[in-house]
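Peer 1: Next up, some structures in structure tokens.
Computed from the coordinates by the stated procedures, all read-outs in this text should not be read as laboratory data. Here the structure is a predicted model, which is why all the values come from computation and not from measurement. Cβ atoms are built from the backbone, for glycine too; each structure is taken alone.
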Structure P
């Protein structure tokens with residue numbers, strides 16, 4: 001097979017769609033929030049997710065890997081911004097910014113180079129959306145754990161401080177798991193059963209009712225409930 005034939009075969013494979021499954025998934029980018037007007041005139045808060053077609057970059061099988069999963073890639077990126085191992089892993093495919101692996105019970109029909117688009121979702125569908133929450137820095141127990149505040153008067157300096165964290169003699173230490181001040185946010189969060197208000201396959205856009213985890217331009221995983 002010549003190099004031109006190989007490139008043609010790769011492009012032909014990349015243009016095919018992945019098989020339909022009961023709970024389709026998609027990687028997208030959180031654009032921001034807006035007001036969405038329903039046909040009856042009511043308005044609801046909604047989030048825009050930009051999702052260009054995802055590419056199947058790897059298929060794991062039980063015989064070879066011990067489990068079954070599909071790896072998908074999202075977001076075009078310049079080749080110079082990728083490492084050589086990543087370029088080797090994506091050999092024959094366009095450079096991709098984000099790679100995620102989704103475990104499935106059955107991966108039959110999935111092949112490297114197939115595409116997954118917004119068209120698998122329709123208005124009215126319920127979806128689970130997973131993302132990384134916004135970072136809020138180092139926070140005290142009142143803000144983080146909703147502890148009650150101390151007194152403001154009589155020169156008290158414990159208005160937003162934590163009280164006792166354990167006995168002095170027995171056990172003589174702070175027990176593991178004690179709720180104390182720490183960094184807040186940057187956690188993996190899944191919001192379930194959100195409603196899709198609009199699905200635009202031509203523009204690669206999903207409009208979802210309500211808020212989703214993450215800041216603007218954060219990568220989120222959308223999966224049908």
Structure Q
């Protein structure tokens with residue numbers, strides 16, 4: 001694909017995704033401005049990120065620390081002030097590379113990982129924003145806290161001064177019919193609402209849920225962050 005064709009392809013895709021975002025928000029009586037679009041750029045070159053960035057997309061998500069580090073270096077030469085998110089499974093020995101350098105870690109799914117983030121954030125004298133990953137669907141292949149473990153994890157976080165839990169994240173199973181994902185998204189929202197109602201926390205403003213296949217259902221069920229990759233960049237780079 002030629003450079004100009006690739007630019008038009010990404011621009012048009014971003015426009016379509018934003019249109020779908022707005023429609024889903026309006027359908028559920030929500031303000032579209034309350035939903036943040038994270039462009040998942042894994043396996044795509046910085047040249048593609050730049051094309052999306054020049055179209056007004058500033059938030060990008062990566063799921064591999066090494067790839068993220070390389071893109072930091074490359075994007076630094078392109079005058080892009082990117083809002084980076086880490087969305088993948090995070091090994092404890094890789095935490096030190098991203099602390100204070102990403103605005104949000106979406107995938108904190110264990111107390112051991114949480115303690116490592118706290119220790120390294122304290123060392124660097126920063127406060128790291130995170131989301132607790134919840135395995136709502138109960139799939140063995142999914143990472144994260146079980147729903148009944150989330151309250152205890154939040155109570156543990158009260159002891160940490162260098163972690164700020166901004167909300168919850170989940171991944172729904174992939175269904176051919178995205179309507180089947182609704183119960184998963186609804187359960188995460190209801191879990192958040194129960195935790196607030198019981199004064200476990202004052203607020204958990206963010207719900208990161210929904211990807212290319214099901215982000216409209218996620219928005220209608222309360223998502224404040226959606227993670228969209230192939231609907232923007234395509235299924236593979238050509």
Structure R
């Protein structure tokens with residue numbers, strides 16, 4: 001298998017959990033590249049404590065500079081705001097995919113996958129990308145199947161056992177979703193912001209190169225993060 005993976009997120013800030021998430025999925029799927037695609041203006045979070053888009057892009061680029069599989073795509077900086085995933089993927093495909101070409105793999109965590117019905121045009125995402133759900137460590141595919149049955153009825157026969165390893169489901173109406181268990185680091189951007197603002201070390205949590213960018217803008221960052 002080959003292709004392009006996309007991992008979206010606010011990356012406020014990028015941390016080692018993001019990088020491992022992208023690497024594990026990219027290697028498991030045999031992808032050529034995984035793009036970290038930062039959200040310009042998340043509609044569900046607002047912008048009150050989100051660092052400027054350009055700064056988050058700079059941190060991401062520093063973080064992946066020595067990781068060949070990973071790249072940064074600042075596409076959402078060019079699009080209308082707030083940022084909606086369906087619009088981003090539609091535009092990405094328009095720019096990069098020839099007619100009949102393979103769609104990208106769009107990666108998301110279990111919580112985001114379960115909330116797709118609350119995203120603007122969230123249930124249309126399989127038109128624009130092959131969805132890949134990465135569960136938390138030790139989580140079976142119960143929630144994965146429950147979401148598919150709720151969002152795309154008719155995609156799964158009754159009584160089918162929940163997956164505990166990788167599995168791809170063809171969706172009624174077109175498209176597909178893959179359940180992809182992979183090792184993940186339990187790190188959150190909220191935890192890092194709290195530690196950093198308290199003057200505590202975030203070494204080992206944030207890539208060293210990204211941390212240098214963060215520290216270079218410390219004054220501005222402290223005015224934004226609560």
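Peer 1: Tell me which of P, Q, R gives 0.30 when you compute FRET efficiency 1/(1 + (r/R0)^6) of positions 41 and 137 (r between Cβ atoms, R0 = 35 Å, to 0.05).
Peer 2: Working through the options, I get structure P.
Peer 1: One of P, Q, R was used to calculate helix-only ellipticity at 222 nm (-39500 (n - 2.57) for each DSSP H run of 4 or more, over all residues; to 500), giving -3000; which?
Peer 2: Only structure P yields this read-out.
Peer 1: Now for a different question. Tell me which structure, out of P, Q, R, gives 21 once relative contact order in percent (Cα under 8 Å, 6 or more apart) is calculated.
Peer 2: Q
Peer 1: Turning to a different aspect of this structure: P, Q, R: which one has FRET efficiency 1/(1 + (r/R0)^6) of positions 161 and 201 (r between Cβ atoms, R0 = 41 Å, to 0.05), as calculated, at 0.15?
Peer 2: Answer for the origin of the read-out: P.
Peer 1: Computing FRET efficiency 1/(1 + (r/R0)^6) of positions 73 and 113 (r between Cβ atoms, R0 = 25 Å, to 0.05) gives 0.45 for which of P, Q, R?
Peer 2: Q
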